[in-house]
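As structure tokens, here come the structures.
A short reminder: the numbers here are calculations on the coordinates, not readings from a lab. Keep in mind it's a predicted model, so treat the numbers as computed, not measured. Cβ atoms are built from the backbone, for glycine too; each structure is taken alone.
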Structure P
């Protein structure tokens, strides 16, 4: 769903020259070549394959088979510190009003009993690209436009590229350890699960990724799963990249409960020094991210926490993770989410957020946890 993910590109279609077969819709029985910017076709009467050349005016063409697709022309080139040129992909669900045949998406997260997928990728040694599996969610059963939450599973990356945002930890899902990144591209929030090395094939429990995202406070069970997509984001090159097999199934009738609520809040830690806050920020000309670690330096367990502080002038929080963060004027309040409300003596809890910046950057200077002052670490 990259068409307006980072920028809307409105361009005229250049003449193809040597490639003349263009698919605008319908079903692919024999191999079909697509060069049109947002051209698509149906395979197996179940999935949609799309060219989705949203980030460049240069030509890109894919060859669609009954099981997937291959990039056969890719003339675009984008700086590696920005957005890719395209997202050629195969999907199940709804993408900008284009819904795969017979799909049961959108479906509310609470109603999902299982969500599984099988994927096979073929990689090439040239070019700069990632192999990305996208899971899209929205508070409404949306069939058009940009959704509010994008889960990206990075199966492979080649070249100096990285996910949106910054690392926030790790997750063990489907028997693999993933590095987790979190941020926003300005249109939607993104949580990325990055494989430590290339994965060429996998059988995925998609519901496990959705539940992990929910447990991080990014969505709730009332949100809707709208589409699941597998493909590539090329920045430079990438001819020969292919999805050689793709299948997906989402079953309803489930009861997907959220994690249990944290225990009732205990009295706040007393006195300065029973809590410590480590505040680590990364700023640029008009924005910043901050990672905040709270350590319980007292002798009693903290069950439920609220951290309060003031941001310097010119800073405004736009989105957060691992906490519910609100801002009124310069005053910021961060409250725990369901899974990190308990901090044992000597233990820590962390959260982070992204914000806009107007003027020079400075860190906040004082913090209180449940009304008691904390030291800085």
Structure Q
């Protein structure tokens, strides 16, 4: 990693703005900005002062080795534990800090050292714990949070947000959470709800959790649909029935949009060419598409207003599904098309007369 990344990571870990760093070094904020963007480099005579400000050394600023190897890191973490057991926690902490100075931008190493020290600190037998131990470990987490490795940085920010929340520092917790991506971050959502709760914003916390429940339940449904399909393709009919029934029961248990209860049922019936079961599943699907789901009617979703099945989704999907069911080129439903009950079903839900 380049010197520009080292400077930026160390500055952020210390909680300094570019303006503050510039003021202490006697340079302009623009100069610091250019160093961190790689537009220019600090003068050689500036390196000792810059290293002191960033609590590192000139050699570290010029270090291009960004990470410890996996085996090296594993051995070092084991050494940390042995040092804490033999020489005390203060010695282990100092050892970790010395390694952090060698790898100031090694996000994986910094995060794992901080996690290991946190674990050691929680052991009842640990001794010789400095008064500022927590603050020094937090500094390692902040260094990891400045890593260019987004996965490492996000994990460190989640930990820092959780710690800030436990200490009642709600604004700081929200600041860390705001830097996390919206997608795929259950921990971020959970902590944000906890911040709302701590502020007394219980409606906001409940709405966030309820929306998350709907989102994750929908993902589980999709997994069950795919598993049903795979089991059908592999001729594992008993397993397919289990997956389809689970998807159906999940929808009922969690009070989800009824449409989802019939998707896997239809998959299973089509794979078996079971006309009666397919017609029953289709009846359920088409009915659900015409009847919007009002989640607030369920105790599980009191704080979610409006028609979630919509965004007009049901009304948009209905004509597409009807068209597919009538499409003679769609072999999947050929076994149904000669059944009078199938044609009557389509007509009842507004399909155009079949051209066949």
With volume of the Cα convex hull per residue in Å³ coming out at 223, pick the structure among P, Q it was computed from.
Q
Taking distance in nm of label points 7 Å out along Cα→Cβ at positions 243 and 299 as the criterion, which structure among P, Q has the greatest value?
P
Entry that produces 2.8 once distance in nm of label points 7 Å out along Cα→Cβ at positions 83 and 283 is calculated, selected from P, Q:
P
Please state which of the structures P, Q yields -1000 when helix-only ellipticity at 222 nm (-39500 (n - 2.57) for each DSSP H run of 4 or more, over all residues; to 500) is computed from it.
P
For relative contact order in percent (Cα under 8 Å, 6 or more apart), which of the structures P, Q scores highest?
P
Distance in nm of label points 7 Å out along Cα→Cβ at positions 75 and 171: greatest across P, Q for structure Q
